[in-house]
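Got some structures for you, see below.
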Structure I
């Protein structure tokens with residue numbers, strides 16, 4: 001096999017996907033001596049909504065938004081970014097010119113291999129015209145004939161973590177360690193301690209942090225059910241509850257406060273490192289199928305994940321059941337076909353697919369108690 005010195009990973013840029021990619025990055029770095037790893041993030045949106053340059057060209061990251069996931073990661077040498085929204089806003093010749101400039105940029109870098117971590121015709125074409133000799137991507141995509149290596153693997157079959165690692169096989173790389181990774185800056189941990197002191201969080205009780213966010217509203221527990229859960233937790237009075245959220249989650253928090261009239265302990269974060277600092281103080285974190293779930297797991301915090309009926313097919317990726325639990329509806333779903341969530345939110349509701357409405361509150365509570373008290 002030709003020596004691999006430079007690898008380009010094409011990645012979607014979502015927080016959760018980026019974190020779940022980290023075991024594959026480590027495997028490549030460990031298995032290929034001296035290899036340089038570059039990640040090109042195609043942002044659908046930023047973690048911070050107003051943090052967007054609007055630049056339709058590839059640029060070096062400043063580690064804001066979801067690119068912050070890779071800051072301090074020893075297995076990543078370079079992070080590039082492309083604002084897909086800015087690219088898509090261009091029409092006709094302007095669009096072709098911008099895309100050709102991106103291709104020329106990649107061509108100058110002289111990558112030996114490119115791994116497309118998601119099937120996308122445009123970026124397979126870019127890889128081909130960029131002259132990258134070894135082009136790896138999922139088998140069966142429309143422009144797959146432009147790929148040189150096509151592993152027969154899908155997210156929906158193997159799960160996302162195994163999918164990312166499986167794409168490395170054409171390079172002769174096997175991921176032996178599938179633990180995810182995120183480096184939490186020490187100053188964020190210090191800042192968090194000060195914040196918790198100001199919130200009068202008792203150090204004599206277990207701390208449960210709840211992050212209500214998700215990329216789509218159908219993945220969120222209905223606020224009325226969240227309020228019911230808080231009442232159950234408070235009736236036992238055996239743990240502190242803190243909500244951590246970002247600006248994306250404000251609508252959910254407002255809806256919850258309209259239902260739950262007592263005071264909630266709330267902390268708003270605007271960076272991933274800030275959120276990591278907060279989550280790291282928790283004895284356990286209650287999350288939806290979201291980036292914060294994967295962030296918590298990456299920094300070694302126990303999680304209870306609330307997932308749609310069939311989301312575990314791709315996202316049940318944490319095998320240590322002492323530290324991680326998944327809670328889903330046990331009822332059959334009349335709206336979705338077997339094995340695939342349609343994300344249908346019942347009429348009159350803003351949050352939660354039908355299967356999220358069908359989750360048993362008592363099962364959530366018992367899972368929280370089990371996980372938070374595990375040594």
Structure II
């Protein structure tokens with residue numbers, strides 16, 4: 001799967017989980033709303049029924065309480081009312097039961113069963129039911145607002161997800177490349193441009209076309225090394241840039257493919273580099289003679305960093321010695337010689353960098369073509385360093 005597809009699927013999965021949670025809340029809110037509406041309707045209906053039969057129900061309440069005050073037991077009162085109900089006498093025909101503990105009288109009027117508080121008149125009971133209906137209706141207003149907010153939140157989550165998917169699916173605008181990007185390159189911690197050959201042809205170009213007086217030329221002490229040039233612009237680099245350029249040279253040499261951990265690198269001045277071989281010898285393309293003393297840096301470790309630097313065009317892939325890259329960005333990973341292919345390694349690097357970034361940067365990083373990362377992986381293989 002491409003990273004764009006993987007990114008879109010990840011957004012869709014996350015969105016589905018969030019929407020599922022919101023829809024469960026919405027379902028519960030709608031259930032509560034339905035229950036409250038039913039309660040409000042029933043309470044108001046009971047209030048209306050009581051008022052429609054106010055005299056009969058008041059008579060029934062008074063009858064029960066008078067019998068009790070006259071010393072009758074609850075069982076006797078219930079038995080008396082059931083006999084009268086059997087004879088279809090009003091208001092006993094409304095009677096269902098009495099709960100002595102709560103002092104409530106259960107009645108059935110016009111097909112609706114409900115309780116009457118025996119300590120209240122029928123009118124007071126009706127008012128209490130209307131008040132209960134009002135309290136339920138007040139809660140309905142709050143739940144309806146909460147439901148509207150939940151629906152709006154669901155739509156907002158969907159809209160944000162669509163926007164994110166659209167952002168990562170949109171093809172990136174091609175970035176204008178600088179002249180030095182056709183070579184191996186990096187900027188040192190001190191700001192010096194360092195360029196090196198990618199192959200015999202670009203080795204030739206680096207030395208013949210871009211090497212100038214007062215530049216510094218590097219080569220690893222192994223066959224199959226790039227020629228690397230520090231472009232000094234007439235300035236004097238310190239040992240920091242020298243060490244970084246040496247590590248750059250070592251890392252992009254054949255030593256990386258052979259998984260050698262450290263090699264020697266030397267540097268010379270431009271006037272020591274010549275295309276003229278000793279008499280009777282031949283120099284193949286990309287090779288040069290070095291005359292005079294070589295300045296060696298011993299046991300240079302093979303390790304580079306690949307990171308993301310933001311410029312006016314958005315995130316940009318950079319690579320080179322760890323210290324030089326760390327000077328320019330906090331968003332980088334270190335790689336060392338290893339067996340992972342450049343395609344797989346580039347995906348891993350991009351994924352790691354995306355996970356290190358902010359959510360906004362993450363989407364942009366996932367859109368970076370893998371080739372831009374592969375361009376900085378030495379000789380097509382490597383592995384991410386956990387140190």
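Out of I, II, which one gives 19.5 for mean projected area of the Cα convex hull in nm² as computed from the coordinates?
I
Out of I, II, which one gives 1.5 for distance in nm of label points 7 Å out along Cα→Cβ at positions 188 and 332 as computed from the coordinates? If you can, show how the numbers build up before the last one.
Numbers: I: 4.5; II: 1.5.
It was calculated from structure II.
One of I, II was used to calculate distance in nm of label points 7 Å out along Cα→Cβ at positions 124 and 148, giving 1.7; which? All intermediate terms of the calculation are to be shown ahead of the outcome.
Numbers: I: 1.7; II: 4.0.
Of the structures listed, the value fits I.
By the measure distance in nm of label points 7 Å out along Cα→Cβ at positions 68 and 116, tell me the structure among I, II with the highest figure.
Details: I: 3.1; II: 1.3.
Biggest value here belongs to I.
Going by distance in nm of label points 7 Å out along Cα→Cβ at positions 20 and 212, which of structures I, II comes out largest?
Details: I: 2.5; II: 6.3.
Once distance in nm of label points 7 Å out along Cα→Cβ at positions 20 and 212 is worked out for each structure, II has the highest.
Say we calculate relative contact order in percent (Cα under 8 Å, 6 or more apart) for every structure; which of I, II gives the highest result? Display every interim value, and only then the final one.
Numbers: I: 16; II: 13.
By relative contact order in percent (Cα under 8 Å, 6 or more apart), the leading structure of I, II is I.
So helix-only ellipticity at 222 nm (-39500 (n - 2.57) for each DSSP H run of 4 or more, over all residues; to 500), computed for just one structure, reads -16000; which one of I, II is that?
Values: I: -10000; II: -16000.
The structure behind it is II.
A short reminder: the numbers here are calculations on the coordinates, not readings from a lab. Just so you know, these numbers come straight off a predicted model, no measurement behind them. Cβ atoms are built from the backbone, for glycine too; each structure is taken alone.
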